[in-house]
1. Taking 16.4 as the value of mean count of other Cβ atoms within 10 Å over residues 198-205 derived from one of the structures shown (1, 2), identify that structure.
2. So if we calculate Rg/Rh (Cα atoms, Kirkwood Rh), for residues 6-157 alone for every structure here (1, 2), which label has the highest result?
3. State the single structure among 1, 2 that was used to calculate helix-only ellipticity at 222 nm (-39500 (n - 2.57) for each DSSP H run of 4 or more, over all residues; to 500), giving -14500.
4. Could you figure out which one of 1, 2 the value 23.6 for Kirkwood radius over Cα pairs in Å was computed from?
Structure 1
Amino acid sequence: MDDTRSLALCLLNSLDKNRYTLDSLLEDFQRKYILDKREKALFNALVYGVLRWRSRLDWIIKQFSKQPLEKTNTEILNILRIGLFQIIHLNRIPISAAVNTSVEIAKHTVGAKSSGYVNAVLRRTIREYKSLCFPDMDKNPEYAISVNKSFPEWMIKRWIGLLGKNSAIDMCDAINNIPPITVRVNTLKTNRDELINCIESEAQDISRTDFSPSGVSFLRPQKVISEMETFKKGWFQVQDEAAQLAAFLMDPKPGENVMDACAGLGGKTGHIGQLMKNSGNITAIDSEKEKLLRLSLDMERLGITNVTTLAGDLGDPLFIKKYSGKFDRILIDSPCSNIGVIRRNPDIKWKLTENKLPLYPKRQLLFLDNLAMLLKPAGIMVYAVCSTEPEENEEVIKEFLLKHPDFAIDDIRCLPKIFESFLNSEGFIKTYPHVHNMDGFFLARLKRII
């Protein structure tokens, strides 16, 4: 039995069975299993490929299976998806190898009868799939785009309504493209040119980001990122270009008292620290102590010394009350649907459901309401979400401003010109994968005017 494909199957099955995210499962698998470079490349290609193209693969399987997909065992379905993805998308793998390994895995995991079914479906697919007529984009665009571009139909319906059909298709295409690895240079230790010079022999297609002055993108690193010498020396953090805009918009100054609410693993905390040149104080808050521990270790790697971590719930007014009026600036990277980062986390396509979307704004508003009282007069609060959806974006800010007349959208024309391409008529920053070649983000800079 093929271990690499079996591991990919195991991970995909785990995603279907529990609430874990792809990122957390990948971390767990990397701790448990040691794969060489070639095996890891195949493992990642299978996992990400199946998740990116799942509904298109399912539609093809449906055409050649005598058994309805909804009645098919999840493990068998994932074996078919892995086999079919190799046949259609991985030209370097012989078709016979894709079929034979799928059949063997099925035999060992679900039994001989199921392996015969897998064999029959894949072999019929090989013979006939190139002659398939996919759903017509003109007759039923929502369904056709969901199949052809592999997205949930409800998501496509929303995007057509928000962006128009052509832009929705463009966004799907941009999300389905494998994104580069994007990092932010740690300016406390180096600069962008020096970092690029040092990694030229370790990666391909290295380029400066188009908008962020601290960003570098590259493909196919020769080592795992954490094993690169420049990473070990603290010269960069992995961070998409859209996420880099948040700290620039916050514009923290040396000597200030700043909060990074919902700090997570500290990507934005590190950026704030370098912009403050290790002067002043950053309070990094998160509800998960494990994340804060990892944040502290990363700040040590980066040489950032002005961060204090604090475990707490921003929804708890008693926790919040202790820090009333203490901060010059606050960044809240609020929990959200994460719909803007699907290109890096394709499991979101299938984990997120339309009925979950209304749940996020309630919590986002609660956090904003509680954090508002922590700002000093004339203080700045930046609201950030990795979402393209209005319910989590403009509508949250508009509702917040109705409840808080002592706040206003701040004029950002005095900030660096990097924001000109993203600034809309309402004073908000919005990024899209198909327009800006970065994750989908929403940012609002609010000022306490009293």
Structure 2
Amino acid sequence: MEEMSIRARIVKALGETNEAEFAQIIEGIHPADMAEVLETFVAEERSAFFEKIDPELAADILVEFDEEERGELVSTYSTEEIAQELVGNMDSDDAADMLSELPEDMTKEVLSQVEDVEQAKKIAQLLTHEEDTAGALMATELVVVNQSLTAIRCVAAMRSQAEHIDRVHAVYVVDDNDILVGTLSLKKLLTAQRTAPISELYRPIEHTVLSTTPAEEVANMMQKYDLFVIPVVNAAGELLGRITLDDVVDFIREEAERDYQLASGLTDEVESDDSVYEVTRARIPWLLIGLFGGLIVALIIGKNEEDIQLVPALAFFMPLIAAMAGNVGVQSSAIVVQALASDRKENNMIQKLTKELAVGLFNGLILSLVMFGAGLLLGYDQLITLTVSTSLLTVIVFASLFGTFIPLMLDRFKVDAALATGPFITTANDVIGLIIYFQIGRLIIGY
């Protein structure tokens, strides 16, 4: 209901010709809410709305847009307008994110037209950092004071810097070589004597990250220590920027979406409004693997056709064996992938496999006993029931180990372990599960 009211207000505002009335209608709407509603509008309506608002609000709204939608809107601006109206009203990290979506020659042209030369240099520097690293996430807007200052001079330095920063997340203290040494508590500063040296007031720095630190590691550190902001330094310890929680949340959301797509068998990132070609290209590789796996399953069944003819009841339980193998494998791999993503890594692979062996045995025994009892109650032959139950136990143990081993190996070879929770595990376990089933059938029934 609230979103509808916001939409109605924006639609009403678009119909206003009086600037004062327009401003009054949209007053109080958060930029994130505006972006959410505007993304549902057609391109002409969005452009008309952006033409009516001031550049600062336009920049705030664009930060909240999805990349693709933002790219379409930014393309309607000239390079001069992007430089002066958008980049000039954005934090450096947001500006760098936006410019990274533009062609390289256009980015250079925009940066050359940014009035604040220092800001342009900082943004250009941010664009050099590799994607999904701390350097790519950080912003350079900081309040920095030297440890040699007194409290009263520190306040004056902070005041002059804060004029150019929308939000002050922390006050950093550096030495004469710009090496980060600590953070300053505003409470201590306000209650200290005017002539008190900052060197006696600041708190030594506890947590920092290098600009090359993977973004996933940054997210884990901020989560572990409940940090709202974390400073970024170079190898020498010089302060380069800071990363705030909102930047990390955006990264976590994007990573979760990417991992979910990998687990679903999508090789490329896709959106719901992508073209048929783009969606097909992302889905077809793993579907082909699934098809190949299905052909192998058909081949296995064909090779055991005589066994099925001799004992037709074996065919009844093939879907059960394949389904349980796939489900258990996905469960095991999902737990390992989650642990890897949370940085709870097992240094000893043997220890992890041993644990999953125990879990697989326990689960397998329960399920096989249930299967044995159900089979007898349903009137199946004892040998058939024993074959299915034994196969179920064996397949569950194997799938548990296989589902654990694969993501650990992928991680060791620097491949995204989320791939292990997708069609690969399911298909592989289907194939191997049926092979195990027919071999155990030969041993027990003796056909």
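1. Details: 1: 13.8; 2: 16.4.
It traces back to 2.
2. 2
3. On the way: 1: -14500; 2: -20000.
Going label by label, the one that fits is 1.
4. The read-out comes from structure 1.
Values quoted throughout were computed directly from the atomic coordinates according to the rules given, and no laboratory measurement underlies them. Note that the structure is predicted; figures quoted are calculated from it, not measured. Cβ atoms are built from the backbone, for glycine too; each structure is taken alone.
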